[in-house]
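Colleague: Take a look at these structures.
Derivation of every value follows stated rules applied to the coordinates shown; laboratory data play no part. It should be emphasised that the depicted structure is a prediction, and the values quoted were computed from it without experimental measurement. Cβ atoms are built from the backbone, for glycine too; each structure is taken alone.
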Structure 1
Amino acid sequence: MQAYDVLLEDWRAGVPAPDGQGWCFGLPPGLRPEQWPLDPHTGVPMMHGFTLLLPEDYRVHGPDLVAVSFFATAPDGFDGSPMDGPEGMAEAVTAEAPPSDPALRPYWDRAQRSHPRLTRIEDILGCAFAAILLTAEEFAGPPCRPPAPVDSPLAAGAPALDWLSRGSAAAYEAFNARLAPPVAADDPFLIHRPIRWQPRASDPNAGKPPRESWDGTPPDGGYESHFYWLDGKLKVENWREHDWAAGHAPMHIGGTMRPVQAIPEFSPYYIEFEEDFGGYNFGGGNAQLDFKEMKFDWACG
């Protein structure tokens, strides 16, 4: 088993290349609009962050499930807590039984048509994220545009998130005070950055669950920290990086994790990524998605 560095190519306009290894921003492939996950707090569509073709040694849900699409709370709707929405919306979007409120019933009806492999994830602050495992046919499918608003009087009070009017790429650039669109496009919703992954030359942690070791004792599973303290003395000037960790890309699939804060207890089957890998507000930090256990964690810088 190997670890893979993940690299971003230049901005592109149009449908992603069919022989690529994924893309961030843009639109998810192979879905029907009604399968697009709704934010359980507001009932609006969640923003597509990235779609990643998994290396063969990371297809842990079976050889037929070859990719994952990740959805998130948009950066202009993410300020350290979930967006406000109508009372009862979360239950309408996620519960098995329909709500008694007729204004919420259309949201429940829409949620009943969710993708069968949708996994909803909530961070420690209660903000919403989601992942959908894709077949090869879905990964190669056409881009799916966001669905029309749910037919309910509550939709009139939904937040006007920027990405829903001009696409996630232009919205993220504007969120970061870069006002020009990243590239000219007839359809701004199709602006994306292709993903390319390549095996790391050296990473002893490939195939090992990442774990923290505060006292220098090797954790269960044999995971190794990428740094050490010279002569075992915990001083800033004694911090050293192992030679094998040199040149590792900050975004990667599996292997050695470098979270901004503590290491979450994940399986070896994860991707670590930064804010520009789809357009998020992590407070300058980074994030990890465990696509085996379907866990998600992020921390601010």
Structure 2
Amino acid sequence: MDYVLSGSDYYFFTPYVYPSTWPEDDIFRQTISLLIVTNLGAFVLYFFCATLSYYFIYDHSLMKHPQFLENQVYREIKFTIQSMPWISIPTVALFLLEVRGYSKLYEEIEFPHGWLQLIVSIISFLFFTDMLIYWIHRGLHHKLVYKRIHKPHHMWKITTPFASHAFHPLDGFLQSLPYHIYPFVFPLHKLVYLGLYIFVNVWTISIHDGDFRVPRIFRPFINGSAHHTDHHLFFDYNYGQYFTLWDRIGGSFKNPSSFEGKGPHSYVKNMTEQKCSSPSENGYKKEKLGNGELTKIE
């Protein structure tokens, strides 16, 4: 993040905003600048990528699904706008530690071993963060914290790309925490870290975009939109972020109903109104969809 901060200082903050007597490495100035840059960057990334996904990838027929809420897109965006500034506060505290040199982020790359380390660090970042997010996400489903923290995100049963960042602030920060922990534990190149930060935000949008197309060879391993849609519908499955590994280890893996011809697209296509209810389970009712699957409703 110090690359972004340095560029912002050079091109904007130093010549146009702050007095020349205020040093660029002053901790209070860095905090203010990081708050501005983090919020601006997050909103630009969210609106740019989610809008592109919504208009060019998202299947708008899903909006006919009976569990798609009235004015849902507006509500997803509103919830995100209200939450992001709060999420940014603890996030900036971690960025500040990185900028001030307390992490293991580095700049130089030595050939050839440095490039090998770069590749290994990317792979380890994905698996490390996927593992921690799995357990954090699963913990957020515990009855003691779910209703207060994670429930708002499960308001959206049939998601759009704009639901990707529509979290309670504490929920959003906790699920992003593994990305910030990694560079304090393992060496990571600064540009790679910045690129991965962008990637994880784009990936988060992609698993909410309703596009279930995945090459068949990757279906057993990649936790895509089809898996995450079933998580929103059926609640107790597919907590992972990128991979299905920890869901398989933790016994929470569910083969996506869409891969079996029973997903939301099939329901909308068939457009049946037949529904039935079963007794409540763990505080949640179950509603039968037209495809015969059960989805938990509150």
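Colleague: 1, 2: which one has semi-axes √(5λ) of the Cα gyration tensor in Å, for residues 26-121 alone, as calculated, at 36, 22, 10?
Modeller: On the way: 1: 27, 17, 11; 2: 36, 22, 10.
So the calculation was done on 2.
Colleague: Which one of 1, 2 has Rg and Dmax of the Cα atoms in Å, for residues 114-177 alone, as calculated from the coordinates, equal to 14.8, 46?
Modeller: Details: 1: 14.9, 38; 2: 14.8, 46.
Source structure for this number: 2.
Colleague: Right, another one. Looking at Rg/Rh (Cα atoms, Kirkwood Rh), for residues 66-161 alone, point out which structure of 1, 2 has the largest value. Please report the intermediate quantities before stating the final value.
Modeller: On the way: 1: 0.97; 2: 1.10.
Comparing 1, 2 by Rg/Rh (Cα atoms, Kirkwood Rh), for residues 66-161 alone, the maximum is at 2.
Colleague: Right, something else. Given that relative contact order in percent (Cα under 8 Å, 6 or more apart), derived from a single structure, equals 26, which label among 1, 2 identifies that structure?
Modeller: Details: 1: 26; 2: 19.
Answer for the origin of the read-out: 1.
Colleague: Looking at mean count of other Cβ atoms within 10 Å over residues 18-25, point out which structure of 1, 2 has the largest value. Mind showing how you got there, number by number?
Modeller: Details: 1: 19.4; 2: 10.1.
Once mean count of other Cβ atoms within 10 Å over residues 18-25 is worked out for each structure, 1 has the highest.
Colleague: With helix-only ellipticity at 222 nm (-39500 (n - 2.57) for each DSSP H run of 4 or more, over all residues; to 500) coming out at -17000, pick the structure among 1, 2 it was computed from. Could the numbers behind the result be given before it?
Modeller: Working: 1: -2000; 2: -17000.
Label of the originating structure: 2.
Colleague: If mean count of other Cβ atoms within 10 Å over residues 2-9 is computed to be 16.8, which of 1, 2 is the source? Don't jump to the answer; show the numbers that get you there.
Modeller: On the way: 1: 19.4; 2: 16.8.
Value 16.8 for mean count of other Cβ atoms within 10 Å over residues 2-9 corresponds to 2 out of 1, 2.
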